[in-house]
Structure P
Amino acid sequence: MGQEINSDLQDELESRFLTYALSTIVSRSLPDVRDGLKPIHRRILYAMESMGMNAASKHVKSAKIIGEVLGKYHPHGDASTYESMVRMAQDFSMRYPLVDGKGNFGSLDGDSPAAYRYTEGRLTPITAFLLRDIKKDTVDFRPNYDNTLKEPVVLPSRIPNLLVNGASGIAVGMACSFPSHNLLEVMNALISLIETPEQTVGDLMTHIKGPDFPTSGIILNSKADIQKSYETGSGAIKIRGQWKLETLPRGKKQIIITEIPYSVNKARMIEKIAEIIIAKKLPALTDVRDESDERIRVVLEIKSTADEKKLMSYLFKHTDFETNFQINFTCLKPNGEPDRLSLLDICQYFLEFRKQVITRRLNFELALLEKRLHQLAGFAALFSDLDKALELIRSSKSRKEAHDKLRNYFDLDDDQTSAILEIPLYRLVAMEMDKILQEQEEKLNEKKRIEAILASPQKIWAEVKQEFEEIKEKHGDKRRTKIKTVQNIEYNEEDFIEHEDVYIILSQNGWLRKSKSMGDVSSLKFKENDQLLDSLQTNTRNLLAIFTSFGAVYTSKVYSLPFTRSGFGEPIQSLFKFGDGEKVIGLMALPAGNEKSASSSKSTGQTSMKFLKSSKSKKFELLVVSANGFGFRFPVSNLSETTRTGRKIMSLKADDSMIGFGPVTHSHVFMATGNGKAMVVPTDQITQLTGSGKGVILMKPGEGHLVGFKSVSLKDKVTLVFGAKDEKEITVKSVRLCNRGGQGVIVSKRKKILKIK
């Protein structure tokens, strides 16, 4: 057994997690600033190059490529490896694809690519510039996973692939997100940086205008915003698709979407537009259909009276037709350290890398030239006494003997002698010797040229610049993504809501229905052990406030609630985020504009009410009451649209719950408890709150709890409900008028009160 060592668990966890994190960052998730590739992409390209799959070769089955990559360089999952290869072949994912795919490699609609046994691939012409000179000792190699082969640490890329094609990845504790750029613009920026090294990000942006995405679109950011993102290596790019208006016969018109933002799933975007149409949130939009082939063409049918600019402004906000692309220039520096860089840093690191690659390539070529010149010098020495050389070779009984005789007689070394013995004898005749001497002269001139370049940094930079000019000429193209400031069209969402009267029906168990007609209330069907709690008629432009036993209110636009086509409706918990045990106690409709005055109307329940425009001189208030007898007044203007989590309006103890709400329409409030007591208090004794609170004690329920309340005048009558068909009507005057906080008087000795109305 090995020696046991005591160690602190926290120290061990920190140390090992750090090792894992660094391994993930370096070996999986972040691209290298030099070739812009992650290890998986680098291994795929190197494996394809090793297999001879250049742009001029035939397509090869993807299964063979994936097998080569997994078997030799990347012992991980085949699915993730194939996914990486697929992405490099998608012209809608990469600005300049690195793999030329044949077959189904997916689509903008999010369709999955065919399995790798069906597709084929090879390298694209531009990929040659990432791999060129890799066999000339231009980059370092390291052992593969089983130490049987060598793989490049980085590719000797002549193209700043990190900027040109972008990259994205998530590591442990950090992530990266690089947009693609136009090759011509990036090359011009690099050339200008060679000519004038002292530049700023602003200077580079005279060439690099901004990201250039493969799916085109429009960038809405200002130049200052883009420059700030490039300087800090962090920011967001707002992208919008392109559209145009088509005029049809008979005054009809339709909108055509021709470009969508980068990384947006077209099918999902169309599905979202269809949902908006079905929900009638945009009545001017009547239909959507996809007529795309090689080019994007999504048709939006609109009404002839529609304002297309306002309509599109709505879609910008509510669909992926306008999105944000997050910029995060975090990558691996040449020393393997992850860091967030600026645009200038990335360009400078790449130029320094190109200088190193060219220097190593020239040194490699120089070594080959010197070796060849050394051999040619041996050929020239032999030609001075060719007859003697032939005699020595003929008189030898073995290659070793001939080797020794030639080396000693002509004063050659082993390398020169071996080269002489390996060439055919006819090449030693006078005519062939002239070619050898000519080659020697050419090689000497080439050697001088390379030595002159290596001796001058300016000439090395000239070589770098010449390579960039070649790439510009072969693969430079026009910018696809436009950058312009677009004036946003202001619109009011209410303009898109169709005026329509609807009915809202709520059951005691929390099932909500929205329909255009209701019929007789008694004919409504509910689930077993469920019954009607409340119902009201309202307009699609109004707000619907839903009060719960937890003292919360959930307010939503009526038009945003789904229509019920059949069944018992939708559970209220699927529309809002309720707590455990939270129950709905009633509904209330708020008119568009949230008027501060209203009047109650006849309804099916004590807490149900409809708001109508009424006297503007009277400020409208609501009263909320809890089972333990607490309550307060608050202005209806406090009720506004909430999120799914709602808003707290009444603070309650654990043993308390809100039993109801109602309009403050009269001078007094009648209250009753379940154990048969009731009391009447003046309304002005009830505190008014503008925010959430507990309120004041209105009535002490004793051993029971409050079951209901009602705003009344002293001349009114109130009905006490004891059962389904058991009711009793009493006058308010028959109940003693008290100050708030009392226990009330007995109005029912034998029967338990269930509610009042």
Structure Q
Amino acid sequence: MFPSSIFRVAVIGTHAPRQCGIATFTGDLAGAIASAGGEVEVIAVVEPGDEDVYQAPVSKVFRQEERSDYIRVADWINGNGFDAVCLQHEFGIYGGSYGRHITGLLERLDVPVLTTLHTILERPTHDQRVAFDEVLQLSSGLATMSKKGRQLLLDVYGVPDSRITVVPHGIPEVGPKSSEDAKARLGLSGRKVLLTFGLLSPDKGIEQVIEALPDLVEACPDLLYLVVGATHPKIRLHHGESYRQQLMDLARRLGVVAHVEFENRFMTLDELTLRLQAADVYVTPYLKREQITSGALSYAFGCGNAVVSTPYWHAEELLADGRGRLVPFGCPEGISATVQDLLADPVELQRIQMDAYRHGLAMQWPNIGRKYLKVFRSLRPAVAALPSDHPSSEEVMGTPLGLDRLLDMTDDVGLLQHATYSVPNRFEGYCLDDNARALVALTGIDCPDKRVRKATETCLAFVDHAFDGGKRTFRNFMGFDRTWLESTGSHDSFGRAIWGLGSIIGAGRRSSHVDLASELLVKACSGLLAVDSLRARAYMILGLAAAQGTPYNDLISKARRTLSTWLHRILGERATTEWPWFEDSLTYDNAVLCAALICAGQMDGDERMTLDALRSLLWLTQVQTDDESRFFPVGSDGFWRSGSERAIYDQQPLEAWSTIHACAVAYEATQDSQWLREAKRAWAWFFGSNSGSVRMVDPDTGGCFDGLTPDGVNFNLGAESTLSLLGSSLLVSKLIQPRSLPALTFAGYANGST
């Protein structure tokens, strides 16, 4: 089964093979979230020329200085069904002034963002403050690794406490220290070991420890100071190995070169852990107080080391209450005296080591992963895929997108079918298709107000008037003068009428509406089988399924089974491995065919029917996704026949609604979160995540433009497009907290098994 609890997270930051502490953190955090039950993809910011050196778990890269890459990544995230983003923030890893390129990505995201702050400045410059404030404002939540970080966010930046979470820096899972075994493996048996690790740079203060070594070596002749880690890439780029050379020269001048060993490379976690296990005392002699977090300190502490450190912010907090020892900045004498005291008192040394290890258990990565996942879930809004400038979930449920426009297009006869720009086009009159679809959409509003009830009744009256009792069929087109333009309507309009009537019956709001719809439905049932259009029969199946439970249940059930058995047989006869579809072409309203069969299969307990429909829908969603992971429906200007070129334009809003509806039905059947992701992908199409990168929603009317053409949007705001937006909006608002249904015991549709 595919459980509904799976939570998809995109983690953004630097990543290996880039050599920096945040790259290591990003990889470790992604693994921790995955181990806690999340589904994680890493998106790495890369330096020029490094685009091709990344591999799994990195799914996508973007270039540090290319602003357009930031936009493309945001669109990819929006269209790929993520539930949250976890951004690693440090001023130097993103492009622009103090990393301001990242705001372009954050502004475009539709999903909640938890930003992990690796640096929080107490006295930022003006430009630093502007850049940092933008990130703070665009983040849904903020994670800091220390209480000091929380205090700075409150006092300096005015961030509400409710938006801040303190999550410690994660550390590897290791057992209690066994220094002698580790020393033996490293060839260091019989020696006392001091250790400092991390990317080497002048602000690390290594010279302070080397200057303390003469006194230390005199008191402990077997002492060895291990300095582990490569020179920071940016330091090496501009200054080479000059700092390391200065340290080696200092050791030679002080006569302690035999007691200092440099391991100049970026180590694997296992290699690093072995050295942390071997250390007797870990030293962090940093020169600056303003360091909010240190991964090296966290790792050393969590591995059970007795830590001697200068009192920078993170060390003050982590080593409080006797969990380590603090010495003044720039004081080699203090380092020497403190280390000597610890080495001379094995009992106290072991106490500090065990205290550190016990305190560090809560910092191990599996625990951190669970905490991050909990924070992500708390940030998830009711509609996770809504763009930032879209109404909130409460507004969607109160006034769904497209509703006002739909009501404006409805007069006392019915819903007008076309518009010239935003002005209703009376020359084109009305059609049964749109009035029936309006019933499907309007009955999806849980708490309809007076306007909605009036529009529903008007559209139902139109369907009633369209029915020809003598022929047991429906008319479709009506002129603005209220005269019918044909004696018999299309098969599709017949099918949509059945769907609309079934929706009225299923909603069960007004007994008078239900009674009329039931009478019409029963009368029309005698003409159902004369309609042999695939989509018309799919509409009928959905309408009959919605109407289940009326006094005419036997008649309705029999008709539904007859239609669904026929549609399933058509799929079995025509589907191939390469083209698992009902027809040899994809035309319009495609996903409704799958939705009808999934619905029927569920009602009748026909797993074979449901599985086959799910496989077809899976294929459809795959071919409706472009290389940028955006919804990419087949264009109506030629459609797509198997073996030929597909039409790219004109893309119709109806395809997005149809896909979202089918995915909602599939999710209800399987509880597989993949269908939520696909629904969100189609939903994002309305808001610019499409091949034209244009919004399909008109900000003035709240309606939807009629289509996406090679030249951009079709600026007319007709009924079908607005109904598609309204129907999609209602479905998405319900999808985020779907009804709890027992999951069926089949999940083989993705790989073709039964």
note = If you rank structures P, Q by FRET efficiency 1/(1 + (r/R0)^6) of positions 436 and 588 (r between Cβ atoms, R0 = 30 Å, to 0.05), the highest one is Q
Answer label among P, Q for the case where mean count of other Cβ atoms within 10 Å over residues 212-219, calculated from the coordinates, equals 22.8 = P
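Could you tell me which structure in P, Q was used to calculate Cα extents along the principal axes in Å, for residues 132-243 alone as 53, 37, 30?
Here the read-out was taken from P.
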For Rg and Dmax of the Cα atoms in Å computed as 41.0, 146, the structure of P, Q it came from = P
ask   = From which structure (P, Q) was relative contact order in percent (Cα under 8 Å, 6 or more apart) calculated, if the value obtained is 12?
value = Q
message = When mean count of other Cβ atoms within 10 Å over residues 252-259 is computed for each of P, Q, which one produces 14.0?
response = Q
note = helix-only ellipticity at 222 nm (-39500 (n - 2.57) for each DSSP H run of 4 or more, over all residues; to 500), calculated, reads -14500; among P, Q the input was structure Q
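Rule-based calculations on the coordinates, nothing more; no lab input. Please read all numbers here as calculations on a predicted model, not as lab measurements. Cβ atoms are built from the backbone, for glycine too; each structure is taken alone.
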